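Undergrad: Down below are the structures I want you to see.
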Structure I
Amino acid sequence: MPVQLADLERDDVGPYSRLSASQVNTYRSCPRLWYYEKVLRFRMPQIPVLFVGRAVEEAVCRVLRESPALIHASAPADAHDPAPLDEQGLPDRSVRDGWPSQRLLPLAEKDIPDSKPALLDWAMSRCEKHLPVALERVRLEWESDERRAGEWSTVDPNRCLEMTKAGLKFHIEEVERCFLAKGGPKIDKWRNGDRPFWPAPDGFAIESFPKGHPFATSGAVTWLECWEISRPWFVDPDAAKFSMNAIHPEHWFQGEYDLVYSWDGTVSIVDLKASLGANDRSGDYVHQLQMYAMLWYITHERKEAVHSLQIWYLGHPSIKDIELPTTDELNHMEEELRTMWVNLKQEKPTRDDCPPEPAPMRGFSPGGKPKQAPKMVRCDRCDWSEVCPAGEGSDEPVLEESLQLAGFSGMTRIDTIGSLNPRASIRGELFSVSLSIGDKPPKLLLQQGHYFANINIISHDHKDGGKTWPNSLKKGDQVLVEDAIFSTNWKGEIVLKIDPFARVILDDSPLDESHDLMAYNARRNVGGRVVYTYQKSGVGRNGKTWRRRGLMLMDHTGAMKIEGWFDDWNNQYEMVETGDVVVLANIGLDAWATETRGDYSRQSRLQIIDRVERSTS
């Protein structure tokens, strides 16, 4: 099976603490880089090329999902409706009727490709329909991203189309192999309608066909049959992101395969890369696929090994075969990665646990072919070199515990970021409970003595399983709001936010520690070095445009993103540059999951303490 979901009863790791191939590769390239991006959550600039790859892969998968017997070459991109999804965003195996392919009438026989050239022409035409839609979707994502960088005008749609077509051409070669193999060893099962537990997405219900596959024949194998039989497994392009991972049985590692071919009785994992393969990352791709081979082996009870690993470089149309690890190497890799998870994920590592020790650069020519490494160091191209001691910056302490800020009558105490705790457990009585319809959470107002707090439930599911609020809450119930994010709104009212790490429970444990509403300090002063600034905007439900801006701040104990409405920031924000030392006074605390954030309001203040030296040449 290409999908291995978490066992919720046994999963004591959770989705926020798993290791992945990308994290492993980041750590191996530089431990401090991993610390910045995975612990402090620095987010690198989001340039268009990062989104283009997703669009190309999506277009390839949407063509693969379609059938030449149901979709005409000239049909619009939305001719194939999305598959029914369950609450987790997975294709819903409980739904048997109403799947998109079941609602489509088969094409006339003359319109169904019956040769390799005809099938190739059909696939190329479908690429031309799907890619523009996928590109527009990711363009909108890029435009709304707060770390957007570069210009979308640099994206060449024709080049993207060439890469999409290259991926489908490689697949047609698999279809031809299947045709020459007369359908391969699974043809009889396929014709009988047998389907694996996680079949390749094709618009049909997940269960087997009781009367045989609707496109099956009884004679010599057809090109249509080979398209259907050889279709690789891939993530359904309409499924929720990261919903179809393969997760290690012990839950500490996860991965998501691009394509998995198995029509010939062996397993081949393919990674799609919309690139030339001519840079350092080509080395990471090799390690990624070998980790996927380990994951497949472990999730199949150590009884089934991968037969082939391939990288399809679509920017320089070529296939790179990756050396398969031996069984001993797979077991050793698992132990090595488990040790890495213990060191990096089981408990939060410190900055000193992740030294700035970048690995040497690697050289590759187009197609991922190794060549002599470039004469440069990894720090030369690192996004964080201006704040990292291995580059031009420093992440050591830069401020005293208390400062005299201009315009303030007394000294201002500066809290270290690592000491901030935006969460508190509050007990009290429900003063009011709105009607909850379906899965929509109720609006709750908590009373504690003479004081009140709004409970804002923004996540349905708790990280430990179950809902974040009990059913049948009613006015007068005594409750404990556990690990809520303690904040205030623009009116000055107390708001207790409920995310996946918080929940409302009936108060049957009065000895559990809790806070008084008025004793919790929700406003803080922080300071440190600016990592980057950002701005974002959009249109609200009322049709009005909104604008926000913020910055990523770091000190020697941690980092936090601080954000506020565009007009609430004082004029010093316009002068801030990466590396400047600043203080942000009277900010509110906010959070999401394990990430602490800051809320900048009109009562807050930004003060530049020290400007980083800039070259004037």
Structure II
Amino acid sequence: MNIPHTRLAAAIAAGLMMLPAMANAADGLEVSHLGVNNTLVRVTGNAPFLILPVQESIDDARVNVLVDGKIADTFYIRLAKNKTDFTVPYDLTPYKGKNVVLDIVTPQGRASVREASEDVAWSNMYLSDTFDTSNRELKYRPVFHHTPLYGWMNDPNGMFYKDGKWHLYYQHNPYGSKWQNMSWGHSTSEDLINWEHEPEALRPDGLGSIFSGSAVIDHDGTAGVGKDAVVALYTSAGTNQMQSMAVSHDNGTTFEVFGGNPILTLESEARDPNMFWNEETKEWNLVLAHALDHEMLFFTSPDLKTWTLQSAFGKGIAAQGGVWECPDLFRLPVDGNGTEKWVLLCNLNPGGPFGGSATQYFIGEFDGKTFKSDTLADGTIPTKWLDFGKDHYATVSWSGAPDDRRTVIGWMSNWEYAAEVPTSQYRSANTLPREMEIFTAPDGELYVASVPSPEMLALRDKTVVSASGKKLGRKATSFNIPASTEGLCEIVADLEAAAGSKVELTLSNKLGDKVVMVYDAANHTMSFDRTKSGVVDFSENFPAVTVSPTFETDGKVSLRLFVDRSSIELFGNNGRFVMTNLVFPNEPYLNLSLSADGSARLSNLKIYSVKTK
């Protein structure tokens, strides 16, 4: 996909005037160096995009955009000093016909203005009618997972469903592939597989960056801004964190920031407001992460603007290793028996079961004001994890999903290494969307299952491998995945293992990269070893073995794996256990082998190629 334009034939000619008061005019830009850390760039041309060169290893420069002499925008960017890693566009169309000057303050120390003028940023910066967004990350950019068109992405937020469209907003930096300039990026989909990139929905303003939040459809117009308006609440993150509101009258394409912001302030750090209409109490509920206090706060409101604190939950409970953030609260059916329980999602960073970030949850009751968690027989509240991989975080659900579905999506990365993964045009993807339900495990406890959304069946193309009734032994049974799949596939496998047996599944390539998954029937666990999965040396925290309980007692597991270019999502026994892990193979995995230590059987195997469009 391209942002409309044609790239200029050449960048601005190198070689700038060296005196601070002198200007260099070339291709619609005038560059003036005012000091060793301060440069002015005046836009004299009429092209819609200013193309800015980025060098990831450089610290952020601050850019104030002056329009007719007044600051209209401020953003931060790692402007190239020695080399250009990639470029990003700055959209000038809102300022057409006006005087635009970029006042740039760079952090790099220089001995003189002459040295400052030699930064490659000034010769690689140019105006253009278009910006090329075609995929340059062919090796690792996912095919059937949502990614930003370019730039950094983390938490999903503000998601809602309306008129047949799934709206996904996300924390986005449009000016680089590391965290900064937090805005709400926006994508829409009619099938949860193919995503259309929309214009940025919310950008930093006078109250600060736009952190995570939620959005609802105000059907009855309780906020006083009209019936069926889309109302978003989000965290304004400036010197401190506060909660703000924005309203959309065009189904979430554009938002108008509420003039009375902020609508909710506290004396301590709190963020990521998640709201919903409570039909039983006929009022709005809000869950807010009291991040550093490791608890969730619960509010009520009649109008989405005036919020009353009712209670808190979580201090000293369950996993407390890191900040609590990105909450969600909703009802789920239990075992399909007609009963329901409330589930509170609490995303934690760090402190996950295998290091870094992860999603824990609590099952209990909520009366509209207070959440009360279920306890174990001894009265303690257990720690429960939604996903036992390393790369599943900030999980939240869509508001207004059809057919009373509880559809969630997460950020498929980990704060331990998200900024260091081997991509640059974009950073991070979302997990596959998932449906939630509660089940009773053999230990008598209730847990949350996550199954791939039914739309994911449409990914299946051809059956490229089929097998059944194979006895497994120490000698591996291998299946070749056709090269035509490029390693993209869905694998469905049913295994049976006698007590004390282990079954090993290995995805590998000819270069020796491999992912090893082991079902341990004696301990009722599934492990996932990516220590030799391919490129793993970009972070000491990336090579890892993750382990999940399988919640079964009969030695039978059904596995469903989705293999994309840089991720594997493993769903076991209809989502009763899930592991999401990034992988960066040097070439696609085109071999699946199975072996067993003890008595085991492959009851059924199907490998499907994946539709890429």
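Undergrad: For semi-axes √(5λ) of the Cα gyration tensor in Å, the calculated result is 47, 31, 24, so let me know which of I, II that is. Write down the numbers at each step before the final one.
TA: Details: I: 47, 31, 24; II: 43, 32, 20.
The structure behind it is I.
Undergrad: Ok, one more. To test your reading of the models, identify which of I, II gives 2.5 for distance in nm of label points 7 Å out along Cα→Cβ at positions 99 and 307 when calculated. If you can, show how the numbers build up before the last one.
TA: Values: I: 2.5; II: 4.2.
The value was obtained from structure I.
Undergrad: Consider the structures I, II: one of them gives 4.6 for distance in nm of label points 7 Å out along Cα→Cβ at positions 43 and 587 as calculated from the coordinates. Say which.
TA: The value was obtained from structure II.
Undergrad: Consider the structures I, II: one of them gives 17.8 for mean count of other Cβ atoms within 10 Å over residues 35-42 as calculated from the coordinates. Say which. Spell out each step's value before the answer.
TA: Numbers: I: 20.5; II: 17.8.
Attributed to the structure labelled II.
Undergrad: Could you tell me which structure in I, II was used to calculate helix-only ellipticity at 222 nm (-39500 (n - 2.57) for each DSSP H run of 4 or more, over all residues; to 500) as -7000? Kindly include the intermediate steps, with their values, before the conclusion.
TA: Values: I: -7000; II: 0.
The read-out was computed on structure I.
Where a number appears in this text, it was derived from the coordinates with a stated rule and is not lab data. Since we're looking at a predicted model, the values are computed, not measured. Cβ atoms are built from the backbone, for glycine too; each structure is taken alone.
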